[in-house]
Structure 1
Amino acid sequence: MEIEVLNQSRLAFAQRKDKSTKRIIICAGTGCIANGSMKVYDAIKAILIEKKLAADIVLDTHDDREHVDIAGSGCQGFCQMGPLVTIEPEGIMYVKVHAEDAREIVEKTIENNQVIDRLSYREPGSGITHPLRKDMDFYRLQHRFALSLCGLINPEDIDEYIYNEGYKAAALCFRELNPDQICKLIKDSGLKGRGGGGFLTGLKWELTLAQKNPKKYIICNGDEGDPGAFMDRSVMEGNPHAVIEGMMIAARAIGADEGVVYVRAEYPLAVKRMRHAVKDAMEKGILGKNVLGSGQALTISIMEGAGAFVCGEETALMSSVMGRRGMPTPKPPFPAEKGLRGKPTVINNVETLATVPRIILLGPDEYKKIGTAKSAGTKTFALTGHVVNTGLIEVPFGTTLREIVFHIGGGVCGPDGVVDNSRLKVVQIGGPSGGTLTTEHLDLPLDFDSLKSIGAMVGSGGLVVMNTDTCVVKNVAKYFMQFTQRESCGKCLPCREGTRQILALLDDIVQGRGTLQTITDLEELADAVRKTALCGLGKTAPNPVLSTLRYFRDEYIAHVVDKCCPAGQCEALTPPAIDPTRCIGCGACLRKCPVGAISGEKKKPYQIDVNACIRCGTCATVCKFQAITGVNA
């Protein structure tokens, strides 16, 4: 199978690649850009040009000088250590790079092959330095499948994507395989939707293919709204062509000639790169009226969502695409029968679609060797919270929480950054729709079925690690309920009013007004919302409450019976105090206290009279040593 446009692109990039003996890849994902990575890019490029090393200014390919290519990539994953600079072919990765480091990188590493120790990653605790990316536990223990090219290629260079077997799977599907064969391949692979539902992707395609309607749609759901989640954003920013190729294969499988990528407006870089990728694919004839010379048509458009969390639900998403208010509708009919504009529609998540091309090339049997028997493949997670190494990771299903948090994540830490795994308290998985994992789940293989059995879910892939300083009532249950209540579309009573009342009950508990009856009412109401809400988001909204009640009921009881917050996070239940290990006796708090509740001798720890204190927070505001607890600064 030889397709001229793909061959030309492959050769064009190969010629550019052959001109360069080294390549500098600067992370240009949203996180690193926010930390100044484009200043690093500009500084390094300026020095390469000054030294006549830049590959794009060398005209004579027989020049024996070293030619260096420089490129911006998507997210390289290790967000905690950004801005990141990778140097190929050695695989050297420098962390927390600044523009001021540019000349040293060029003169030492590029010109003289020397590793810069101070810019290399240093393991927390042991202090061992790892200059090579492949030696870092953060990368070494992952299995990057959907993310295989993210962070390694220029996402705005279609030729580079094609050079790395890009659009090869799409060409195979459009020119050699029929829709039934494609659906069977994906169904046999065991690929399940990565957006949270976990429905078999191939089966969804088969159901849509069976509909006798000449007009069908494929929609990519890029409306990633979970707090702390950035998996889909990173894929769209780092490898947009993989998403487009996955959409092409899905369109061929169901008989669609039109596709829509729905991206939340808060992702401007993802929107920009997806639009750029569609434009390039159209210009090369990969999309359009004659896809890859197959005689079949497919157009793809990019639509920005308004940032409503409920638009992650497929019927609400379709309403938004049609210019209506994003609100869910009852099922059936399902989108496969009657979807966008009343036509059969497949809606797949970004990660799901980005995985499809590699499955086609690898084959379903090889793909099923990754993961578990009932959850094939890998899953990306946004690892955040009280963990040393935060960032974007990808692991096979069946990987344990212990492996992710203690090894890939580098361990649990507090505000001081000191690693202490004994401080692990809870991990929230699946965002506002998910559940809590505890230390008793450290060796639980994470997959669709195992998580469902304990009242949690994979969800879209948020993974928030929290230490013993966390109050599960305030920092988990109330936090996520505030989010879902605020994001409720208001269409159905259980979600609109139920989440509001759940939030009120949680507020009573953290403010010291709760009783044992409050806990009973909370549990009953959460269960009622779970059973009666209209859409999947409403039904899963109470999950963080029910999950924390299941595993941390004692902490709820402490709030309502003992009127104390074990974690010391609920101000109304925490007596104001001055930490004697932090207080130096400067007297600032004593001088500013409006009611004279603070006493003591200068240069010795002061004390607060709990009965006199009005909790105004003035003392905490003026204290430079964070010695005041139990009041808000």
Structure 2
Amino acid sequence: MSQTPTLARLNSPADLEAIKKQAVPKIAIRHDPKAQPFEGVTNHIMVCCGTGCTSSGSQAIVQGFRDELEKNGLGKSVEVFITGCHGFCEMGPLVVIYPQNIFYVLVKAEDIPEVVEETIKGGKPVERLLYRAHAGAEPSVHYNDIDFYSKQNRVTLANCGHINPEDILEYIANDGYLALAKALTQKDDTAALLEEVKISGLRGRGGGGFPTGRKWELCRQVAGDKKYIICNADEGDPGAFMDRSVLEGDPHRVVEGMIIGGLVIGADEGYIYVRAEYPLAVHRLRVALAQAEQMGLLGKNILGSGWDFELHIKEGAGAFVCGEETALIQSIEGKRGMPTARPPFPAISGLWGKPTNNNNVETWANIPAIIRNGGAWFASYGTEKSKGTKIFALTGKVSHTGLAEVPMGISMREIIFNIGGGILGGKKFKAVQIGGPSGGCLPESMIDRPVDYDSLIEAGAMMGSGGLVVVDEDTCMVDLARFFLSFTRDESCGKCTPCREGSTRMLNILNNITQGKGQAGDIEMLEELATNIKLSALCGLGQTCPNPILSTLRYFRHEYEAHIFDKKCPAKACSALLTFWIDQDKCIGCGLCKKNCPANAIEGDKKEPHKIDTQKCIKCGSCIDACRKNKAVNKE
């Protein structure tokens, strides 16, 4: 695509249609291999520059391709573009070449000359850079040849990885802002727009799952000459990066959704509350807002409609509790981010005491497609009570980590094994933590359960924002509950006693259990504390922080009992409950374990079987790491 020209202001929906017709041919070869080159450009090289790939050096690859193309006299016929996240994060840096649609993984700067020579000049793929599902498998040349992608339904993520997120014309070429134009033609009958959102069945993707249309309606019905809308991009769950990837890869989709929401609700101003730890997302949002304003799609007199709407970016300081909407509102107002009692709810009295509607990134990102295609189209995905698709961040002991967008109602087995490629290293699946640190752990017996709001709550978990942490047989479920509770305890604002004191008391009990100091009555005390905290904490953080404990007690109670009564960790993960020993028949006396022991707890002459002094042993596991070849060192 040629250099983006100065962006002209659009004064009507007709102007938008005209600019789209001009933009479409520029990216046509990405959709149709038979499309005619635009202005002599025969190839597009798309380099993933989301946070994951950027951290692996993709910016250097962008420049490397440009330099190599100039060197080969191809600077005018081949263009290099940045994209947002493709979702296949562990395989980055990722590069896609059009019109051949060749998908390269784990690309390094030194691979660039070969790619230019073989693919750009010769039209052939470089096989060693193609994805293989496993050693010996046939290489996958194209995007949708890979199970990770072919088994997804990418609706919200449709543009991510396929457009330059810093070029508004590419978004427009892919039907961007057409939903806004459609909405503005109905600005005198915004009730019809609200009805489409209600028909869609869209529920909040931030964790609560409240019907979006109903939430908008509540704020819309409140009288007031000033209203606000908020995008909650304060994504703080460990292992979650859905919102960040959408903002980095397709920021205009969120912006467009918010403008439409403001029109329907009657708001003329909004805030995007995004974590300051997401600098790339913040940068691309700033670019998107500036471009939208320049083109008359945001700000004064949008598309010549006479309607004004402003958007601001507010960077959060990293407090997990600010993901709770009332704490978030306090933070935007310049106060300490702490929850406030409800009622009144923000729809009645929110930002600066005005009616306010708050949705998360993924919820807003769904709005343009719903308005453009109709609520019934969106409702055709998913289940009766959980409509549409959902983005999940797949992390942990799974072969393919990354982002997966799937229809609601899909089974956990399909996500983990068909898309995620199964458990890393051929280990046995044990559980999946869904819903972030405030979610619940589901065991193997629940793996075929449909993934939807109500089914997960019934099982003792929650959808949350969409984090999926997969664990294998080597994971101790008591220690996992301790880890997540430690996070929420540290992130508690401390305002209410149940959360402040209760989470600390539960964490002390879990620490004792994993250190071999558990005692009879601990399980019952955990259950009593967890139940009371859920009923009495002020906000969602406190009300849900006991979920990891309650769910692991429900499905893995035997592990708690083994820790307390047998002083054993079934997963052999809690070091305080382990004994390290050397198998005399396998030990060859190489001395590696002795050399690496920081406590000088290993005795034995060279070429003679060694022994571990259990009184000196600090149970660090360095001896096992040193003896991986012979596997003579054991723990039990």
Structure 3
Amino acid sequence: MTELTDIKAQQAKVQAGIKAQGLRVLVCAGTGCVANGSLKVIEKFKELGANVRPMTNQDKVTIVPTGCHGFCEQGVLVVIPDLNVCYVKVKLEDVEEIIESHIKLGKPVERLLYVDPKTNEHVFENNKINFYAKQTRTTLKNCGEINAESLDEAIAVGAYEALNKVLKENNPDAVIEEITKSGLRGRGGGGFPTGLKWKFTAANRGGKSYVVCNGDEGDPGAFMDRSVMEGDPHKLLEGMAIAGFAIGADEAYIYVRAEYPLAIKRLRIAIKQAEERGYLGNNIMGSDFNFTIHIKEGAGAFVCGEETALIASIEGERGMPRPKPPFPANKGLFGRPTLINNVETLANISTIILKGADWFSSMGTEKSKGTKTFALTGEVNNTGLIEVPMGTTLREIVFDIGGGIRNGKKFKAVQIGGPSGGCLTEKHLDIPMDYDNLIAAGAMVGSGGLVVMNEDTCIVEVARFFMNFTQNESCGKCVPCREGTKNMLKILERIVRGEGKMEDIETLQELANAVKDGSLCGLGKTAPNPVLSTLKYFLDEYVAHIKDKKCPAGVCTAMKTITIDETQCKGCTKCARTCPVGAISGTVKNPHKIDQSKCIKCGSCLNACPFKAIKQS
């Protein structure tokens, strides 16, 4: 083997270049912030900041478009690390004030600082924002800190150093041993030990084999993998290359849904840059290791998150699961041994190689090591992308990082793991969040979606929503999933319409167990989880819908009753003029009435009445 590239020398060179940039202003250019206008904000910063000398010891200002910072709801986000400040909800017209007041004179623009929901006070120091301070970012460490389209910026923070290390040591089995020792488990949902999967695939070294990255990420509200692909694509590419070296593969595919155009764009840029620099392609870094990465754009089918369906889709067939065995490790893509890991799993690899298995396994719980990313959404004050050690409690996530429930409402439940997961209640707030504890509670980590619900959420409607999603996404190949989810959905729809029967509860339970036990792939086997967990913890709400014909949360439209209090009605006629179906009658200055046979419970009259004479029960 020829002498390998000196990655450390390149790293020192680009770090010096970045230091010469002066005061770095990081502006989020992830999908969420782009949707809020960040590209125009970036251009305005570049226009106004071109010849500015900051009040610090720096001699110039450099505007850096980055990937997702994670605090998506607060976008557009502008972070100035040297000033330890984070500006939120920045608009085009705010740029000049930030430059003139803070960058030039050192006076922060207070109105653009984050407001802590507990104290209702502005937070002047970035590292004291609870959303960030309570996290442990390893996978997401560079997201929002570097220009995702710059290879030099990635190298400056350590990109390809781990690949350089394993190529110099030239011991594939030692790489697999280190990953196994770390305790890393698959972050895509099932939690299978990563090192063991690598070992099974490596047993077939000698012929053609593949690495496949699952970047499909179909859970509603989940965007963990997207943020890595958009914000730190070289970390993913490096992890794939190390995996390829370990198992003896020279070719790989990233399967990413076409609905992620920005992620695809940045991956293509990163692959091209890495090939030009010799970090991908033939004779990587002067070694005899070759590794080529392709991108396959998927059509966005949820079932393609299942590895055999994903393989079928890459091969040009309809994305449908295949019976196992044979497992992909023995017979996968194009009939060859194939290693499949998701984005987050592969993004952990380089850090484990550099810092060691012991470092990684020092975080987390006994059987769930390291950190996990979650997409925190719903009725919390701070929504966004977070990363915490495995074993962190739900209470810490919701009430510390999430800042508690919005508008002072009461916590009710969390749906974790998306359509494949389950509901956790108040009594689960203090259990350590890891693979085994969540399964014991009737849920699962899944890909990491966390939807927080307050007291105004109808749990039966939540179960119906997720069942509707999984039924629509079922590929239809096996009867239990195809027919079982359809019939479960029909029952749930009947219940929320107020037409349910008590025997429906038993039927739902039986169907759920049949679908869980008889389905071919993970989609069907986990589809009943939201129903089973809500039946277990919120049976009283099902009973209220069926026996009392009442939705305790007042959400289900069919069960609403809207009436006019004649003692408060002034006969202004606003409600009658607003009603789309003519269900309200009455004359001017006289009390009105609602014809319940015509009322569609749309609530337009509630919003129109200036005297609060219209009530909903």
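Quick notes on this structure:
- Taking distance in nm of label points 7 Å out along Cα→Cβ at positions 35 and 387 as the criterion, the top-ranked structure out of 1, 2, 3 is 2, with the highest value.
- With FRET efficiency 1/(1 + (r/R0)^6) of positions 19 and 347 (r between Cβ atoms, R0 = 35 Å, to 0.05) derived as 0.85, matching label from 1, 2, 3: 3
- Given 3.4 for distance in nm of label points 7 Å out along Cα→Cβ at positions 123 and 403, calculated: source structure among 1, 2, 3: 2
Quick note: the coordinates plus some simple rules give every number you see, no bench work behind them. If you're wondering where the values come from, they're calculated on a predicted model, not measured in any experiment. Cβ atoms are built from the backbone, for glycine too; each structure is taken alone.
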